[in-house]
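Next come the structures, one after another.
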Structure I
Amino acid sequence: MRGERIFAGLVVGLLLVLFGYLPLVLLWQHFADVPQPQLYPNRSFTSFGPNPPPLTYWISWAAPAAVFVLLGLMTIPSRTGRQFAMPLVFAFLPVAAMVAWFWISMELFFSPT
């Protein structure tokens, strides 16, 4: 039974990134009127120049991930919950970071030309 809970936690963690985290971030940015950052010129990965993205933009990416992780970590005292939630958090966090990195880099640095 323990193996099934661990496997279920991994699968749910991965699905939560795609169907929970990313849509939540995009909805938050839309309905909270989070200003979208400007497109930065080529080779500007080390500096945003005089007009960096607003703090609310970064918070809109970090806060939902923190909420998902905190909800998962709240189950640590329960052994049964821990066997499901810890794999969920360990699957969710790196994949959410990769999704956020990819999406943010496309918004900030991708130019179709």
Structure II
Amino acid sequence: MDLELNNWEKEKIIHKNKILNFEFLNKNNFITEIKDLYFYLSVEYEKVEEYFYKEKCDEIINRLNIKDPNMEIKEFIAKLNLYNELKDIAQAMMGKIADFKGSTLKEMHELFSVNDLE
């Protein structure tokens, strides 16, 4: 499913061939045919948009085999916190090595091939 919908506020009646995500709109009874494959949006655009993006989100969750999105977010945040703690420790250790060697932290970054540990 593409992430696009027509601007139904600008064009009130659109031919089937020009309707983006026609199958989605038709399947969910969001459009109604007037005549000769010309359609109009039969519900509020905001409702269509909300349903469209919810369906897209559900599709991504299923494709990624995510059982509980909230748990995934909590686990990601925990991993990010651990990463930041380890990065801080590495930064502190390189600072100590720099002090011991009488060089700068920048030189330690170059010595250990570290690009971005700010």
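Going by distance in nm of label points 7 Å out along Cα→Cβ at positions 67 and 91, which of structures I, II comes out largest?
II
Of the structures labelled I, II, which one yields 3.0 when distance in nm of label points 7 Å out along Cα→Cβ at positions 51 and 99 is computed from its coordinates?
I
Out of I, II, choose the structure whose coordinates give helix-only ellipticity at 222 nm (-39500 (n - 2.57) for each DSSP H run of 4 or more, over all residues; to 500) equal to -18500 when calculated.
Label of the originating structure: II.
A value of 21, 30, 21, 16, 11, 0 was computed for P(r) over Cα pairs in 10 Å bins from 0, in percent, for residues 35-82 alone; which of I, II is the source structure?
This figure was derived from I.
Once relative contact order in percent (Cα under 8 Å, 6 or more apart) is calculated for every structure in I, II, which label goes with the largest value?
Structure I comes out on top.
Values quoted throughout were computed directly from the atomic coordinates according to the rules given, and no laboratory measurement underlies them. Keep in mind it's a predicted model, so treat the numbers as computed, not measured. Cβ atoms are built from the backbone, for glycine too; each structure is taken alone.
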